[in-house]
Structure 1
Amino acid sequence: MSSILCTICMRGGSKGLKNKNLKIINGKPLMYYTIKQAIKSRIFDKIVVSTDSKKILKYAKSFGADGWFLRPKKLSSNTSSKISAIKHAFIEAEKFYDKKFNFIVDLDVTSPLRNISDITKAYKVFIKKKGDVLISGSKSRHNPYFNIVEIIKGKVKKAKEIKKNIFRRQESPATYDMNASIYIWKRKTILESFHAAIERGKNWKTIFYEMPQDRSIDIDSKFDFKLVEFLLRQKGN
């Protein structure tokens, strides 16, 4: 039987929205929603928090997540990659629990609008399609083939050109926005260096799990926070 680890990563500092992981939304700290979703999904053997903050760790444990380490400073800066923090948490978890996990699922705290069914369905899709990595996202509201532009040497151009003339967004090739809600890796994939994989010419099989836009808002600003707060209230938490 497969063993699945869930990681929930939360830094103490935040550029876009200060202390957002502890910020109260509809009476609960933001982290509460993701931790409870992970618990209620009932697919995880362990749910582990990775943070550089003692305060965040204390709150997370009170809501039912596990935590016994603080993330190193080198993995907690604004320029640190999240995948490095996830990999670090995975290694720490295997040491602490003295077991190997077949899969790791990372749930982002800033995407609390996901349903519990999104977590379970994403995992089932990942297993069925035998992927190496899964990412979640939604259909793009703007399309680089139609209404996203870039300015090059003072000239405005469409971000992506195509030979066919496109007069309506619906005629453009479909594109998707990653929503940072759900990530899944096989054990060997998360433990492998991304750069090493590229150097060897290996291509990971990446699976895409589509979510609707109203469950795909990633909180990175005060406006995002207010919008998610409103939507959570409409959903009755």
Structure 2
Amino acid sequence: MDGLPITTLFMLVSVDGKISTGSTDERDFDKDLPYIKGVSEGLHQYYDLEKQTDWYSFNTGRVMAKVGWNEEKADIKKIDVIFVIVDNKPHLTERGVTNLLKFVSKLYIVTTNPKHPANAVKDDDLLIINFEDTIDFRGLFAKLKSFGAEKVTIQSGGDMNTELMRSGLINFVSLVVAPVMVGGRDTASLLGGVSLESDDDLKLLKPLELMGADELDGSYLHLRYKVLN
């Protein structure tokens, strides 16, 4: 895509396509899977692959809050990654923002909320990217490219994944499939958002071209696809 970074949706999913163990924010793969026998043993392979993802990492404030960044933390070890966090509600608190600044090399907060808590934080490594009513994601990704983001890894929630996928802003999909079935109609899936209904909606479907399928230890799989936008 001219003027846009190359993007990869990188996620840990169950065999039935879930990205969480349940429908509430109390349930989370990172929190729960380490305690599930038959799953925990191979889980490290996902984290090993995650370390090989891009310098720019795209996510949402809800996910950051869910995994605990708003909580008090000690001894945060800094990593050489730039986080791009979309957060309108907001989900992140001022402490969440300061925690993330201790963790990443740079933090970009993307928001339509003029009163986002990040405005109270003064840090040279913090950039707030404001939009008025709705976020123009194509414009946002073009801005990231102008900042030097040649490649971006996306690890957001199901609704955001769908927004980006249907907008043609995801180039590749990299899935680590855990050997577990989760179920639950309200449990987040890899893609969420509004369901398709009409014949015209079918143009939003995104065919994939398989690039690789690697069998990992402990019945895990690593599947890699090109999105045929």
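Computing helix-only ellipticity at 222 nm (-39500 (n - 2.57) for each DSSP H run of 4 or more, over all residues; to 500) gives -5500 for which of 1, 2? Intermediate values should be presented prior to the final figure.
Working: 1: -9500; 2: -5500.
Considering all the candidates, the number was obtained from 2.
Which one of 1, 2 has distance in nm of label points 7 Å out along Cα→Cβ at positions 8 and 128, as calculated from the coordinates, equal to 2.8?
On the way: 1: 2.8; 2: 3.3.
Only one of 1, 2 returns 2.8 for distance in nm of label points 7 Å out along Cα→Cβ at positions 8 and 128, namely 1.
When relative contact order in percent (Cα under 8 Å, 6 or more apart) is computed for each of 1, 2, which one produces 23?
Details: 1: 23; 2: 29.
It traces back to 1.
Can you rank 1, 2 by volume of the Cα convex hull per residue in Å³ and just name the one with the largest value?
Numbers: 1: 170; 2: 137.
Sorting by volume of the Cα convex hull per residue in Å³ in descending order puts 1 first.
Suppose mean count of other Cβ atoms within 10 Å over residues 104-111 works out to 23.6; of 1, 2, which structure was it derived from?
Values: 1: 23.6; 2: 21.1.
Checking each candidate, the match is 1.
Only the coordinates and a few stated rules stand behind these numbers; no lab work does. What you see is a predicted model; the values in this text were computed from it and never measured. Cβ atoms are built from the backbone, for glycine too; each structure is taken alone.
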